[in-house]
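Down below are the structures I want you to see.
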Structure I
Amino acid sequence: MFSVQLHKVIFSFFLALISLAIITSIGIAQTFTPPSSYQPLDRKEGALLYKQQLPDGNEAYLQIINLQKMQIDQLIGEVGNMGLGQGKYYKGEGKYYSPFFKMKLFEEVANEYKQLYGEAVFSLINCSFFEQYESSSQLSFPIKFNGVVITGGHSPYGPISQPADRFYSNIRLKALVWDDSGAYITDYNPATGAPLDQSSVKNAIVSYQYSDHPAKVLAQNQVNRYHVIGTLDFDGIKGDELLLIMTVNRATLDRSADLLRQLGVKGNIITIDGGSSTYLLNSRQGNIILPQPANQEDKPTFHKLPHYLGFRTRIKKPVEPLIKISQPAGTAYLEENNPYLILWRGNLDSEVTIELYEGNKRIQVIARHTENDGVYEWTPSSLVKEGYSVRISSLKNRKIFGTLQLP
């Protein structure tokens, strides 16, 4: 009898310890704040925005994103030419495609994102590097988007056989990987594609360690606008559940990374597209930093960018169900027996069906049912004729659809 009671007491004691640990962890995660020099600007469930004053009247903006509560969306321009065999960084040079993605005006992307997710939207930033400033652009390094590697990258400033500068012959690119529980930054392997080649990895971008960015290496660490990103564990449980994004108005990359180090980031720190392209929108503060012309002669078309990251809460709030597709900047170029990426944005909880139409007549079911995740790689088995279109429809309500007009 005494033994049974003793076991009950011990069990209750350990149960209390576990409960206390859970409560403490939750409390810590919810109350993480930077030093008092950071001015709070906005807060949603799982996301915080702060402003830090820098010398000479410049500013830094800190976003703290709890990936256990926030959703990250990759917002990508539709594909024209697939750039077959032009990929340089996924499983070997010339082994993968490097598509031309439509350059999209930041206002267009922001308005569409708000239309899809309403009050759940927290912020929006530009993301991947690109070197072409035409109506469509190839992206510099590989991206995995909801389970599909959508580009092998095309930058001359990376570890390829003949880089634009010999410094880049042997650098190690970094991959930022995230899911619903957390994020990590690790070495990227161009020969194998790791970690993007892993089926467990659904979303990832490849980029520079901040210290390898051309602005630091080739331009003597110039003062400019930058986004730098690190991850942080703050709940005491293994794994980094916080994504910290520091956007500086005018600072060096060393200074930008140092701001993250002061907040506790110990691992790798990467950069994403910055400089004149730097963009930061907050749903409460509006456009905080806008893309700017590189010089006085540049036209507003420079404000069009190919790849953005959106951040929103996972709290469900009523919005009109929509499927959104834009036409590519030029003609969608499809080849028989070669892959083509169908991209769309949708806020539906249900699956979608993808079909090929000629006018109002259905010609082929491309995918009878697939996830509403915004990406589908399709290889046409026959010639796609002029006047055909691709329709993505809700399985629950076929009146909700988007259409991509083909040549």
Structure II
Amino acid sequence: MNHSLSITRRHALGLLATAAVCPIQAATPWPDTLRAARGQTVYFNAWAGSERINAYLQWAAGELQRDFGVKLQHVKISDAADVVKRVRAEKQAGRQSTEGTVDLIWINGENFAAMKRDGLLSAPFAQTLPNFQWVDTVGKPTTLVDFSVPTDGLESPWGMAQLTFFADAKRLAKPPQSMAELLALARSQPGRITYPRPPEFHGTTFVKQALIEHAPDVKALAQPVTPATLEAQAAPLWRLLDALHPHLWRGGKQFPQNSAAQRQMMADGELLLALTFNPNEAANEIAAKRLSATVQSWQFAKGTIGNTHFVAIPYNAPSKAGAQVVANFLLSPAAQARKADIDVWGDPTVLDVARLPAADRARFQSAPRAGQVIQSAPALPEPHASWVDALEKEWTRRYGV
């Protein structure tokens, strides 16, 4: 791939804005990084709850070994928070420089905020990656701001996510377009609506969506949470959930453990709808013949929560050069296009496809598929990362017994 292609003025302005927030370190020349990476093993700690994602990483491992001499080892995890705890314990034990067990981690949100706050990340590297020039930092500002926390180059964007609902059009002809309409639907169809149990992140996202739609001052959500702001901004949320829960599946006394369970209940006809953070999930499932071709996806008319997921390098990663090569490969048009392919993963790209060279742009061209979102809605910014723990604890106190 030709990394000498010039950066457009629009993107250059975006990089200057980022540099104003966090001066970027003097980068090691990329050929030197490639030489240092050759022969290294990169232990990539990444969620392993999807066969499609696991298969994608196996493909990436083959490409990296062939083209760069880097061995990518997928360390399969169920929760990134466990990895954060491990790296923190390593720091407390004095394991410095290259003595860690994690080279790269799939991360965002409160886990990134915790690693940044506690000094658990390597030096800024994202903007030094050759393929970062193609990232859409203007149209997709969450590539630079993670749950209202500036990334400051400490993590490299990997994919986009947005809260999306899906349902079989034969059972639900008129999808709800807001939390208020969802409440009305639940009242008219008792027992046919639910959401995953927080702290499962889909369930927490559902709660955050309700918070954003009903908070008296949405701007307050971009700031670190305090007891006072939680009480003031979340009061309408709890009133909504108090009204909603009696009409949910099993009277709101039980909740599905995760989004996969909810999706299966929807497919079986037990529920009217399901939710996901991947706008292409229903299309994935239709392509795999696990959902009916009559399933449709949508986002609320005024918008749903959206964010970016990233990869980051811990402060004591043994294979820092190899980790940068992996992160750069994951940003390449070839890798991003394969990841966006419905038949592979269907994870939306972080790149500005319109700025890519024609040959790379063509990688992303495909016909619309059944189950894809027809009309994308605005992506609403996540509350500050500190709201996650506060909301989950209060939700559990109120509804978790």
Structure III
Amino acid sequence: MKPVPSSKQQALVSRLMKACGGAYSPETRRKYYISGPQWAAAYQGQALFHAPTRQPVGFEDVIREYAKIGIGYWTTHDTDVIPTEALGKDEQGSIVDRIGKSLKKHGLKCSMVTTETFFHAVWAASPAAESPQVREYAAFRVKNTVEVGHELGAQFAVYWPGSLGYYTQGAVEETETLKWYAGALNAACEHDIAVAKKKHRPTLKHCLEAKPFEPQAEILLPTSDAMLAFIFSGVLTHPEMVGLNPEYLHELMWGGAPRAALARALLAGKLWHFDINDGYRLKHDVDIAVGLVNPLDWLNVLVLLRSHNYNGPFNLDYKPPRTTSNSGVFAVSFPTAVDRFITLWEMAGDVLADPIIKDATDALKAGGEPVDVRDAEAVTAAHRELLSLHELVGHRLFQILIGAHRGRTYSV
């Protein structure tokens, strides 16, 4: 193949995207509760050891492009769109007004707002630092985000306490630090109650997001299970207002099973919001788009959520690769991520309706013929052959994933 001139490269990408086929229409995509973050689309490819590879993108452009794709909801950190120095001031009101008009113009809704409590130098010792002034500032930030959320009509507020931890053991007293962190959440909930009453709106759903490794050496709330324990520990004044926003990769990163973490959140009644992406176990936060690394695992996750009637948001919390161009972010990265999610979600419906899986799971639950339940050998023998159905179910899931259940085969 001859070298491709830069003037023809976009056309080539567009042609190959169309040749891929299988794309859903924007109207179909909007039927799913999929939200697109400002930070994901505006990510410039920078990282600790990497310079930016893309030009900046403002919220007007992101909202417009999401509308074209068919992403019906938009989410943001406070400082993704409002300069830190403008928070709580007149400039904030002007920016929020512009965001509201842009959302209305393009037919999107703001579903979630979140507070940046990890990037700025003020958070060097976490949002629950020893200094009372830092903690007062943290309370201001989360209360201010609540106000922004109500102004934009959001339903959810998410908190990732990214620097809640320490580099050096003994530098903090963990129980005290956790109580200080609870103080900020309590301030957010109390302020939410007051603002919601004033605006005649429901209160927001406040969702905690865990992450096991980064950026501190030791994290105080590294997993969704740790967050659940924190919610029910008695340090929150309104635990009924606080739930979870698990992230798929954050649960995978530490070697856990995302599906199992989601199941525990479901049992606790605290699975309110879900950040979707993909990646690798025991690695850093690469934030690859959903289904590109673990499609079978993702199918299983969505089977669980569909079977429990999860109806919360699926937030596209991933980073378009550094290799993707500005135009490619909206022409390739986001539409393909949305379409893979929709396909996997509908496949999960196939799994739940599949007669083979139903027969297998029904048989496993029914068990073998009656025997003396105090006789271990007899119980083992009564169920020995049925247990082969576990592997059969796994094979059937794979068949559904690749379309073999619809007759797709390969000639050899």
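Here are the numbers for this structure:
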read-out	value
For 48, 30, 30 (Cα extents along the principal axes in Å, for residues 287-358 alone, calculated) the corresponding structure among I, II, III	II
Read-out P(r) over Cα pairs in 5 Å bins from 0, in percent, for residues 335-374 alone, computed value 6, 19, 14, 13, 12, 10, 8, 7, 4, 3, 2, 0, structure in I, II, III	III
Structure from which -14500 was derived, helix-only ellipticity at 222 nm (-39500 (n - 2.57) for each DSSP H run of 4 or more, over all residues; to 500), options I, II, III	III
If relative contact order in percent (Cα under 8 Å, 6 or more apart) is computed and equals 18, the structure in I, II, III	I
Identity of the structure behind 4.2 (criterion: distance in nm of label points 7 Å out along Cα→Cβ at positions 55 and 351, calculated), options I, II, III	III
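Read-outs: derived from the displayed coordinates by stated rules, not from any lab. None of these values were measured; they are calculated from a predicted model. Cβ atoms are built from the backbone, for glycine too; each structure is taken alone.
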